[in-house]
Structure 1
Amino acid sequence: MAAGLYAARSGLKTLIVEAKIPGGLLLEAPRIENYPGFLEGIAGQELASRMMRQCQSAGAELRYPEEALELQLGEAKRVRTAEGLYEGEAIILAMGTRHRRLGAPGEERLRGRGVSYCALCDGPLFKDRRVAVVGGGNTAVSEALYLADIASEVILIHRRQSLRAERVLVEALEKRGVRLILNAVVEEIVGGEEVEGLRLRVDDRPLELEVEAVFISVGQQPNSELAREAGVEVDGGGYIIVDERQRTNIQGVYAAGDITNRPYKQVGTAVAQGITAALEAYGYIRRPYYYRE
């Protein structure tokens, strides 16, 4: 949406095609406390909604839910969806990421029946119940803190001896009474019709834990399959390779946000990359002498 805002304000005819609801994983963030300008923090859904309204007010057209099915990245850039075929002179790929699976037995079978990847979405279903969060980064810790206001007990499980999250978030865990189980591997998610517990290996010793839900937050995978099929270069993890100006290996094709191989996956960095990509696309279209090889 940052790319759409800047492209539209630059006078380019701008179309945003979104498979679900504009905002991506931002919509699942219970609260964002490190985005500049919001001293008290802001809910991810509210920030996404404000971005969407601002983008539309600038003149960008949003089509959603409308999933891109194919990219054609020749001289003309085309996006095929079930509803039609759209063509432009430049394209910005900002499809983001999806939740990485834990890969433990029982995970897929119990998905939606106690196994969740979004505390904001499913947390209220487990009010006053015992739940676990698996992960050690900012997102996992934020989800544990959110659940602490809902569940009777929250247990945060991480495979390493220390958490990767920001210090201020880690310090908040103790204040909120979140229990930590470190150096732990989830070997199985147990349950019949619903989640009933976890089988762990902690410090190389088995441990069985009774919980009624498990929220998995162990990273993301890039939604780059369509781009790769269209000839866009990706790295070993599937992230689109870009330079400092968000350019890919194909002229007129840019990428921004979590889908790229840039190291930091934050709202602020995604916005900055979207802005850069839009300004580069503007130059490619309006000043081709300087921007095209």
Structure 2
Amino acid sequence: MSGGSLPTADADAVVAGGTLYVVATPIGNLGDVTLRALETLRSVPLVACEDTRVTSRLLARYEIEVRLTSFHARSPVSRLAALIDHLRAGSDLALTTDAGTPGVSDPGERLVAAWAAEGGRVVPIPGVSAALAAVMASGIVGPRWTFDGFLPRSGRDRRERLARLAADERGAIVYESPGRLLATLRDLVAACGPDRPAAVCRELTKLHEQVVRGPLADLVAAAEDGRIPARGEVVIVVGEVDLAVTRPRAGASVVVAAGADIAAALTEVEALVEGGAGRAAAARQVAAKTGVPRRQLYRVGRD
């Protein structure tokens, strides 16, 4: 293949066959594509795209002519098999998603996993990611954070995922569709409490980019009254929590919890739960009263 600056395969480390290039593409602004991504797309004989129409716009912008094929969540197993056969035959393949990095909350992971399982060579071509862009813009996530992708839409799986997110002191990144943004913000308030810091990052890198920061309850209000429109691509950033000290109410003093305080607070939480209160609500109530971190009360109570 052409493009001498692309890395060459280590014959001792991989099986014979083509190279699968996992190519990050812009999440909105086409100017964010990397030179290496363009070089790779020009060099391969075939590009597997989540949506060929979306990738075609990027290729047209940079006058790249290459054969495209679709590979998305509803693609049949036969399409995956055909792409693997293409690689087995010694031909290179580039994988793109509609926006951002393939393999992050999109079906590209199936292709990467299948070729890697055969010992095939997989080369990442890094670039823009909506999750990282949101971390950069929010300023609240902290040095340690989790990526939750899209939450389950309903039911027990959704409740359990929200509970785990709420009990974790680290920040969290969540993807959401615009039509479900308000419902998810309300669920986050119920799980994490109204005061947990958060940000809604909408249409990142695009003309109508918007980043709104504030307590979760304030973000719910902004979504309800239209200050955060239900349009475009959305990333929710849930801020980190300091487990040593809870945020005091107005006029209250900060209380650092000792072991005896935690034991007494846990007893009070269990009494409220036995009386019919939800554990999250009970933990919030006792945390506000005692200064023991709410997530510590919730998590220990669930263990």
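Every read-out reported here was derived from the displayed coordinates using simple, explicitly stated rules and does not represent laboratory data. These numbers were taken from a predicted model, which means no experiment stands behind them. Cβ atoms are built from the backbone, for glycine too; each structure is taken alone.
Structures 1, 2 were shown, and mean projected area of the Cα convex hull in nm² at 19.3 was computed from 2. Source structure of the calculated read-out (P(r) over Cα pairs in 10 Å bins from 0, in percent, for residues 72-223 alone, 9, 34, 29, 19, 8, 1) within 1, 2: 2. Just checking, which of 1, 2 has the largest value of FRET efficiency 1/(1 + (r/R0)^6) of positions 24 and 264 (r between Cβ atoms, R0 = 35 Å, to 0.05)? When FRET efficiency 1/(1 + (r/R0)^6) of positions 24 and 264 (r between Cβ atoms, R0 = 35 Å, to 0.05) is computed for each of 1, 2, structure 1 gives the biggest number.
Given a value of 11.9 for mean count of other Cβ atoms within 10 Å over residues 32-39, point me to the structure among 1, 2 it was derived from.
1
Between structures 1, 2, the calculation of relative contact order in percent (Cα under 8 Å, 6 or more apart) yields its largest number for 1. One of 1, 2 was used to compute helix-only ellipticity at 222 nm (-39500 (n - 2.57) for each DSSP H run of 4 or more, over all residues; to 500), and the result was -12000. Which label is that? Matching structure: 2.
Consider the structures 1, 2: one of them gives 20.2 for mean count of other Cβ atoms within 10 Å over residues 112-119 as calculated from the coordinates. Say which. Traced to structure 1.
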